[in-house]
Structure P
Amino acid sequence: MKCDITGNVNYENGIVNRGNLTRLSGIMRRAHAGEALTIGFLGGSITQGSLATAPERCYAYLVYEWWRSAFPRAQFTYINAGIGATDSQFGCARVEEDLLCHNPDFVVIDFSVNDDGTEHFMETYEGVIRRVYGWKSEPAVLLLHNVYYDTGANAQLFHGRLGRYYELPAVSMQSSIYPALLLGRIENREITPDDLHPNDAGHALVASVITYFLAQVKKETEAECRPESECRPEAGTPASGSVQDTGSCAAELRKEPLTLNRYEHSTRYRNDCGCAQCDGFVPDDAPQHGITDIFKNGWMATEKGDSITLEVEGSCIGVQYRKTVRHPAPKAEVIIDGDNDGAMLLDAAFDEDWGDKLALDTVAEDLPAGTHRVTVRLAETHEEDELPFYLVSVIGSIPKK
């Protein structure tokens, strides 16, 4: 199968799980009938469009364009909720505000190169899946497993277990594009300058793996459409035929979680929460320009001993702060419920060179249910610090009862 650049990509191998296609087939029937639909994407820097020369050349927009071309009678809205260098733990906390509030009908979830291959990120990824799949608009969900093109690494081993458990369609670059690189059919630098983020050609290739699968489903769905008036099922009626794999999509979310699922219900506490007691920290009131303007709505501090305390509900607590490439940088400590001996250090110095990072550190898990006092206090500052310590948010996660 000839790819768009050089050599061969096995697109069939890229489909690592067909899953239950009831929702996806239903969305396509609605698109065929000319409805207005919303196509959404949630993920990290690749989804955001990193290294594409224009937003319209990233894989997400190209997939959106496929929908427009494949269903010209429909009206589509494009929502890109990708934020670089962020993982599914943050995804749990922001998915409603950044994506679900738009009531998407089709969602691609992309965190397999941002999450580590661990049980922790399997749990946070499940939280994202359950939040998206259980949303009131009942979106069809497609899991996307991107890959490090030099090593073939990603979190697919853990994420794929959840895809199979919830019977969600999934496509993988580890199983499609990466083997073509190993065989020398595509050169790394043809599709990525850093072995992770695609260039324009790489984004187009990623999109082609996704749209190959979508085109298959479209073909099967259209083959089962009888008269045009019957192509869209009545509300609440599942699509029928071979594209509907066994099981009811609506029933899948009623499954017990595969993990402890402590992150599905997560809340961000920022400077508009009204629950912060500041002693030296000051709120950043500068307007935020889009979701990728990440260092906004938080608090700043510069002097050793400056502190801020928030009342946070949750059994798992995370702290988001800026790690900067501009050294030296301050250090802070996080204290939960006055336990100074158990304080955790937050080092704002970032050892990479690609830019400042929105860091998210898990500072507590398995706390007793209820509200906890979270104090962030500057433990080390320097006269040469170029930037203040920036606390972006505190995230509380409540296990589903």
Structure Q
Amino acid sequence: MHTDPTMTQQLPPAPAPFEPIALTSKLPKVGTTIFSVMSALALEKNAVNLGQGFPDFDCDPTLIDTVTAAMKNGLNQYPPMAGIAPLREAIARKIDQLYGHQYSAASEITVTAGATQGLLTAILCSVHAGDEVIVIEPAYDSYVPAIELAGGVPVFVQMEIGPRGYSVPWHTLAAAVTPKTRLIIINSPHNPTGSILLKKDLQALADIVRGTGILLISDEVYEHMVFDGIAHESVCRHPELAARAFIVSSFGKTYHVTGWKVGYVAAPAALMAEFRKVHQFNVFTVNTPMQHGLADYMRDPAPYLELPAFYQRKRDLFRDGLKNSRFRLLPSDGTYFQCVDYASISALNEVEFSQFLTAEIGVAAIPVSAFYHQPKESGIVRFCFAKKDATLQAALKLLSEI
């Protein structure tokens, strides 16, 4: 066999070692969340974790049984994109019974992979490049990244802190509305402050959006945690607001199963049609046996009807344990969070004080400054009281001695 001596000279040079293409982040300002940071520190220091908002107690065993039965009965394949009909029907009945608003289970309710996915989908389907979205701070940390992913521009309105705790300055919010305003996000009961919106607040909001094309997202994941006999003012109680709103809720919060990541969104049919266009491509559908289990469990309304009293007792236990401490307790009218002012204890900023509490005192908290797009120092940290009584008592013993 003869070879051409020029062949080796004609071969291309060996390729250079592969170098990954540099990726420009769409969320350049986003890093590890404060919840992950504080939970890791709590684990490292063996501290009582009252930081991240999840229960340390189990859900009702009956709920586990309903999901187990669904799995054993072979309900383990894809469900309908919008969620199984029995669960959507149960959600529609609950909303009608509690708030007097009738949503079509077929066209106006979608089951989501947790409330955060519902929030993201609502934002993606309604916000276009350059649209402005009003965010009330302090705010749940997923709102702004979702707005930025959609190409929107967040516009921030800060809550005021007065003798009755946090409140929305509606005159300031009204002044923030421009012709570019596409969406306003509200959250009640409010994370992280524990404040709630009353009927007068929603009337003020209605006055602002009337005659505009502004849409609303109402984050109501703590809807069943409103205390002292006050009724939750769901946006769907108010027809003028419900007509332009995506309402988001969470089975994880309601039934003590945050790790299941199942929630739902309710909206008028025209809005829900657009929501489902995005939903079918960013998650398509949600865990089948858990949907069937939840639908079966919702036949009994007692678990969510009893939830306000359940968490109010824990709130009162926690507040009573701190009433003689150097912390100043802010009102907690809803959620399972208690904010405290620590000005009489320390001059540290909120992140430093939270680290001090975790590492030196043995109780993890979350700085409220982390819920602002630019940290705002108010000398306030947030505790979560969705814990066993023994957990709360252990934390109170340590906190009351500061």
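Derivation of every value follows stated rules applied to the coordinates shown; laboratory data play no part. This is a predicted model, so every value here is computed, not measured.
Out of P, Q, which structure matches 18 when relative contact order in percent (Cα under 8 Å, 6 or more apart) is calculated?
Matching structure: P.
P, Q: which one has percent of Cα pairs over 21 Å apart, for residues 71-158 alone, as calculated, at 31?
It traces back to P.
Work out volume of the Cα convex hull per residue in Å³, for residues 103-294 alone for each of structures P, Q, then name the structure with the largest result.
P
Assuming -7500 is helix-only ellipticity at 222 nm (-39500 (n - 2.57) for each DSSP H run of 4 or more, over all residues; to 500) as calculated from a single structure, say which of P, Q it is.
P
Rg and Dmax of the Cα atoms in Å was computed and gave 24.1, 98; which structure, P, Q, did it come from?
Q
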